[in-house]
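Colleague: Presented below are the structures under discussion, each in the form of structure tokens.
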Structure I
Amino acid sequence: MSDHRPLQPDQPRLSWDIGTAYDFFVSLAVLHTPDDYGLRASWAAGVRSRLPTAERKLLEEVQSFVWVPIHWIYSLPAPKDAASALWALRQTPPADRLMALTSCCEMEDFIAVLRNVAERRSWNQGDVEAVRQVIIREKKEKKHAAQFLKALPKYLDWWTRPEEFGDLYLSALQSFYQVFFAEEEKRIAPHLQEALDRAQELSRRLSLSDLLVELSQGVHFEEDLYTPEMILAPAYWSTPIVIWGKVSMDSTLLLYGARPADATLIPGEAIPEAVLRALKALADPTRLQILRYLSEEQLTPAQLSRRLRLRAPTVIHHLSILRLAGLVHLTVDSQGEKRYAARLEAVPGTFTNLGEYLQVREKVAQ
């Protein structure tokens with residue numbers, strides 16, 4: 001879905017995409033790392049426990065290297081739902097499924113190493129070092145890069161028998177669809193369309209930079225991260241986290257949040273997550289102190305660590321909670337450095353959402 005029109009003469013052309021296949025894979029990632037997304041871990045574990053044992057263990061094992069294959073999902077035929085994804089995988093030879101899901105357009109050296117491992121049916125330390133150098137050179141997001149490198153031996157093991165992986169992984173995805181996502185897909189699909197309609201309306205009056213800040217709840221991408229084409233697609237399960245990646249040498253696709261403030265990840269949950277996250281974030285004295293510093297100037301986690309005299313991982317944990325609550329602006333540059341500022345305009349919205357929730361509960365009680 002594309003209009004290929006520049007927002008301004010010097011800006012990338014803006015295109016659009018939509019499909020529940022993105023959430024099919026995003027939900028897998030969230031259910032396996034619930035703390036990163038503010039999801040209750042016990043509920044996530046309950047969903048995973050519904051899978052057959054073999055499929056559950058495989059999906060847990062591969063999450064570090066089969067994450068959200070944005071480039072592959074983008075290539076799917078319409079309507080790009082979970083059924084489309086499963087159909088496309090079934091049409092792909094089993095030996096080619098691992099390559100399709102885990103390689104991307106700008107990493108030719110990476111692909112060459114994997115093909116050599118598959119041909120030899122073995123890997124060595126030289127292969128590990130070659131992949132590590134590619135990951136470092138490409139400046140992948142630090143957390144995901146670290147997780148991938150930790151899982152690299154297991155990833156290369158699968159490359160010595162890609163046919164087996166292809167068969168087992170397709171089976172695991174089909175099980176996940178049957179026990180969870182088939183029903184979930186029906187629930188979230190209307191929200192995706194609403195989010196797309198809203199984003200397209202905003203694009204008519206905002207610059208690309210301001211549009212991305214609005215859709216991402218406070219993320220600013222420096223212009224050197226832009227490619228000639230920027231593709232935006234809504235995702236329910238990753239809200240408010242932004243996920244992006246190249247789908248071609250000249251095109252970057254970004255998944256933005258599609259979950260409304262009064263909605264939840266857990267079906268039937270009474271209290272909106274946006275309210276809970278914001279109140280939790282504001283209830284901690286360290287996070288309030290961080291917001292005070294960030295209301296005065298933009299700071300990196302390292303700078304905050306020095307001011308607060310706290311370890312960097314502790315500061316990053318607090319910033320993650322503030323980010324999930326939509327209370328900070330995050331600026332990302334081409335070197336992967338992150339700088340934060342307080343998103344003070346979001347604070348009144350927190351209490352507005354709380355007031356609306358309480359009023360609804362009051363009306364129900366009456």
Structure II
Amino acid sequence: MTLLGHLRDLVNLTGPSGQEEDVARFLVQKLEGLADEVRVDALGNVIAHRKGMRGGRSLVLSAHMDEIGFIVRRIDGDGYLRFEKLGGHDDRILLAQRVWVRGARGRLLGVIGCKSAHLSAGDRERVVKHTEMYIDIGARNADEVRAMGVAIGDPVGYVGELAEVGLNSGRYIAHGLDDRAGCALQLHLLEELRGVELAGDLYVVFSVQEEVGLRGARTAGQGIQADVALAIDMTAADDTPDTGTRHLRLGEGPGIKIMDNSLLAHPAIRRALLRAAERAGVTTQPEILTGIGTDAGALHQAGAGAPTGALSVANRYTHSPIEMLDIRDLEGAYAVLKRFVLDLPETELSFI
């Protein structure tokens with residue numbers, strides 16, 4: 001399957017932090033025959049292990065399965081669902097969004113209700129807090145909610161399939177591109193490495209609970225303790241008129257992480273990614289963004305530590321239902337990733 005096809009399938013799934021089961025099931029099925037071992041650990045991480053030649057360097061790659069979302073916190077007597085946020089949301093964009101509520105009877109369509117413009121003249125100048133909002137699934141009372149199979153603790157995610165904006169723009173929007181795009185890259189890599197002999201063990205982690213504190217990567221990294229680690233994630237593009245900084249632009253290549261709030265990238269890994277990009281003929285962008293973190297922040301501290309970096313894909317409108325990427329950045333990231341993996345045996349990893 002194509003890289004874009006994998007991404008389309010992955011963003012159609014609902015898997016907020018801590019409730020990634022549908023994504024995990026999908027990946028376990030897709031990974032059949034692509035690794036020597038595929039397992040789901042105690043926390044829910046999906047880990048695919050390709051065995052390499054004895055004595056070679058081991059590498060762990062990680063992209064997170066979870067998306068920002070919500071959880072049902074309370075069911076009102078009149079059938080409305082109150083909710084809590086999972087991950088970093090902006091309350092300004094929540095009103096009037098369509099959502100999936102994943103209950104015992106499957107996914108149900110709902111909306112985050114908003115007061116009619118005819119009734120809300122006094123509310124238009126303030127940001128409504130999520131604690132005042134509710135989800136409407138069409139139920140008339142709490143009994144109808146329960147009959148629909150919805151209970152407290154059920155996950156809620158945005159609605160939205162992958163779609164290209166404009167005409168032949170190569171730019172696609174969906175919820176959950178962060179980080180189903182990274183998952184698609186890893187899945188595609190394992191497909192293309194099928195039958196290729198590796199110099200060392202390769203562990204490909206599809207992690208849980210990244211959006212609430214890198215929790216899945218922390219446990220996976222401690223269990224694997226590889227020689228080298230690399231996270232694949234999205235990063236915030238700032239090339240729109242309301243930002244004015246133009247640090248990371250869509251369509252100008254994948255980002256090579258220098259630092260973020262969770263990681264100071266190892267200089268040897270940065271050099272190796274730049275060399276891989278040069279060999280693959282891919283233009284890259286340097287990334288310094290202190291407002292985010294990735295699985296690399298947990299992986300580099302596993303055991304005695306490991307040289308760690310991150311490969312990023314720029315993403316407009318991060319943590320919204322309309323996240324946007326450029327397919328050229330995604331394809332460029334794949335080319336760099338594959339070259340990095342294949343070149344690892346000859347990579348110089350010393351700090352000085």
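Colleague: One of I, II was used to compute Cα extents along the principal axes in Å, for residues 37-92 alone, and the answer was 62, 24, 11. Which one was it? If you can, show how the numbers build up before the last one.
Modeller: Details: I: 35, 27, 21; II: 62, 24, 11.
Source structure for this number: II.
Colleague: If you don't mind, there's one more thing I want to ask. Compute relative contact order in percent (Cα under 8 Å, 6 or more apart) for each of I, II and report the one that scores greatest.
Modeller: Numbers: I: 19; II: 22.
Structure II comes out on top.
Colleague: Here log10 I(q)/I(0) by the Debye sum over Cα atoms at q = 0.13, 0.14, 0.19 Å⁻¹, for residues 61-260 alone was calculated and came to -0.81, -0.93, -1.47; which of the structures I, II was it taken from? Working shown, then result.
Modeller: Details: I: -0.81, -0.93, -1.47; II: -0.92, -1.03, -1.37.
Answer for the origin of the read-out: I.
Colleague: Consider the structures I, II: one of them gives -17500 for helix-only ellipticity at 222 nm (-39500 (n - 2.57) for each DSSP H run of 4 or more, over all residues; to 500) as calculated from the coordinates. Say which. Mind showing how you got there, number by number?
Modeller: Values: I: -17500; II: -7500.
So the calculation was done on I.
Colleague: Here is a follow-up. If distance in nm of label points 7 Å out along Cα→Cβ at positions 77 and 293 computes to 5.4, which of I, II did it come from?
Modeller: On the way: I: 5.4; II: 4.3.
Label of the source structure: I.
Every number here is computed from the coordinates shown, using simple stated rules; none is lab data. Just so it is clear, the model here is predicted, and its values are computed rather than measured. Cβ atoms are built from the backbone, for glycine too; each structure is taken alone.
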